[in-house]
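Peer 1: The structures come next, written out as structure tokens.
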Structure I
Amino acid sequence: MNTLNQVLLNPAFQLGADLDGWRAAGGGQGLDAALADPGAIIATLEAADLRGMGGAGFPTHRKWAAAAAAPAPDGDKYVVCNGNEDEPGTFKDRHLLRWTPHQVIEGALIAAVAIRANRVVLYINPHQAEGRAQMRRAAQQWAGTEAVRRIERLIGKPLEIAVVATSGRYIGGEETAVISSLEGGFPFPRRKPPFPAESGCHGAPTLINNTETLANVPHILHHGAAWYRGLGVGDAAGTKLYSLSGDVLLPGLYELPMGTSLHDLIFVHGGGMLEGKAFKGVFTGGPSNTLLTARDLDVALDFDSVRLRRSRLGTGAMIVISEGTSIVRKVAEYIEFFANGSCGQCPSCKAGTFQMARLLDRVDSGRAGPGDIAALRNLCRILPGSGRCGLIDGAVTVVESSLHTFPAEYGVAEPAPAETA
């Protein structure tokens, strides 16, 4: 692990479930600042330009403001830390949950202050057993503290902090599937609106944030919005956890300024390609986004800059591929993952991912004909937008991107038409 600014991955914060150690390292001051001026919390996050780190990059303050403004007829409001992380190539949240549980919980408590929530749920993938155990111990240490009592006096009711296991399924991380799971059902995504911030768990306003998003919050409230913005490169704000994997010399989790270039992540911090390997491309933000190639190595790794290259930063996962690696084989593996991860609620998603996996296997094994490529392109045309969540859209995106960027590997002379922005 290599860090630069060491905001989220500061060695002083890696204290397991030791709340006293967290406080000795400066923890708790963000929550103190939030309690001193609750009305300024959301404005501070807006000034800091904190984005959702779970993939979408949605402005955090807008989601918090919606949850704060939503009425709670039964008196309950929820804050949910989404720690379901289950996508290939993404391994940032599990590190935070295991090694820095108190900064995550403090961020969730600040969210509870901001929206006046009385229920905090730490929703964690059961496959991350050590992280779940650390979060449970950490939550027990927060219970009954003076900080929690101050929150209870502010919101006028007892505050509950619960650690809940997710379904362990990839689809369980989609925010409406989170709600279904917390209500005791299968993690089926739901159509929106209503959005969870308005009507979520048991109909109550529910604020759902990714683990990394919440981990940033205590530091912003402690040091201020200007400090956070100053950590980024150019117009980008803060730092980002990049999960670097694939054919690089030094794969691992890197905390770097938001806006660090793709070139520097791979060739400076990641040590470059494996010996004898040449760079071919990178799956950005995990396997559900478009491929970037050597012509994109100058791109700044922030939400807006990557979007301008017709891709997405996503979770910050960067899966590096070298020359000699079959793009079709990698894409086939990812589409099989999506096919297995589909909840089956939407026939277009379940059948579509299965059919794409079948066609990609034919291409990879050399058994595909022109009709198979045409069928694959047709699926990319008709499937987007047909599901209740983004799974089918992500699957289509990576197939479409690979067809366009590496047509020769599909036996196609000319690139497929570029996907629309």
Structure II
Amino acid sequence: MNFIGIDFGTSNSLAALGGTFASFPDGKISNPTVIYFPQKSKQHYVGNEAIYKYLGELDEHLPVGRLMLSIKSLLPEANFDYTNVTGFGRQTPEDMAARFIVKMKEYAEKQFAVKFDGAVLGRPVEFNELAETRLADAARQAGFREVSFRLEPVAAALSYELTTSVSGTVCVVDLGGGTSDICIIETAPDRVEKADRASDIKAVSGVNQAGDELSSRIMRQKLAPRFGAGSIFHSLGKELPFPIHLIERISKWHRINMLKDHRFIGDILEIKRTSDRPEDIARLYELISYNYGYELFQAIDTAKKELSAAEETRIRFRPLDLREHLTREEFEVIAQPVCDRIKDAINEALRRASLSASAINRVLVTGGTSQIPLIYRMIAEIFGEEKILKMDYYSSVASGLGTIAARLNKQN
């Protein structure tokens, strides 16, 4: 049995064996967890290749297919069974995850010249039974006969442990796209080779909120009026408010494609006919009809990143005539509830471990969302900035999973 470590992430995915990462066709070790189903093809694309193909067809004004993002976020949703994709039929969450994972398997096997039949998969702390079952099924569909799960923050801690000669109690704060995970674990150089680290884990906690939720809140609180929120329309002689369920749908970028249905499109066009702000309803129609969801949320993400260094920015998206001013102060008000949830998760982990923040020797911070100043300040206020070690934001979990995979291979 040959194992490979796979970090199948909400935003990006990586695979590793030991300390070596598998590369995608573009030469990068990390690619977005994205699948593109072209409208007139039986072939599908993953990662950056999927995005290039999709954007290329948009630029050439060709009919575009379905760009599926944040596949991992669909795994826990019991009310999401499948989506119909033209030319591909019904695609369940596990089907789509399998399509991505099998490509990672192929790339890794080519690079390492090994046939992998076992997978060490990372999982967030808050990951329900349905999500784990679906992810395991996806891995098996991809050709892995044996699947082993490890907590993602534990994997990040193992990655750190390989680089230090100092023993201590560490708190991993792993803040990604879909989840925020906290783990308190005892680390020591002489424990690196231990197969079972369960006794070293003092506590874990987590919440299903991170970077994607911040983007959703920006969409809902800052951009929604440009898509009809707060407008009114007339129906059957009554004055009605714009339907909140449409705003909720477009506030989750992986749900925008689901509005591309004759029923929803018909409702939007009917609202536009009697709306007091028809230009905003027209913008909503274009967002859905022209599949602009991915690009719009990329613009939101760019603005988030710019506010890590600047006091103000603009959310720019020319196809929909958007150029919305956003200050760091505004963003921090929008982000505060998410920051509070992460803070609660950290305090809950300390409570479960029966430890005070002063008892933590090192705080390992990883994941792109941890770079947001508001959230970083909160972590520093709890533990003290001198204890914080910024790990590689995107590869530390995969590195730990790859280390575990290599150990399992030695045992076989």
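Peer 1: Among the shown structures I, II, from which was the value 20.9 of mean projected area of the Cα convex hull in nm² calculated?
Peer 2: It traces back to II.
Peer 1: 16 is what came out when relative contact order in percent (Cα under 8 Å, 6 or more apart) was calculated for one structure; which of I, II is it?
Peer 2: I
Peer 1: Which structure, out of I, II, was Cα extents along the principal axes in Å, for residues 179-370 alone calculated from, if the result is 72, 35, 28?
Peer 2: It must be structure II, since only it matches.
Peer 1: I, II: which one has semi-axes √(5λ) of the Cα gyration tensor in Å, for residues 283-330 alone, as calculated, at 19, 12, 8?
Peer 2: Derived from the structure labelled I.
Peer 1: Moving on. Given that Cα Rg over 2.2 N^0.38 Å, for residues 99-226 alone, derived from a single structure, equals 1.28, which label among I, II identifies that structure?
Peer 2: Computing Cα Rg over 2.2 N^0.38 Å, for residues 99-226 alone on every structure in I, II gives 1.28 only for II.
A short reminder: the numbers here are calculations on the coordinates, not readings from a lab. All of these numbers come straight from a predicted model, not from anything done at the bench.
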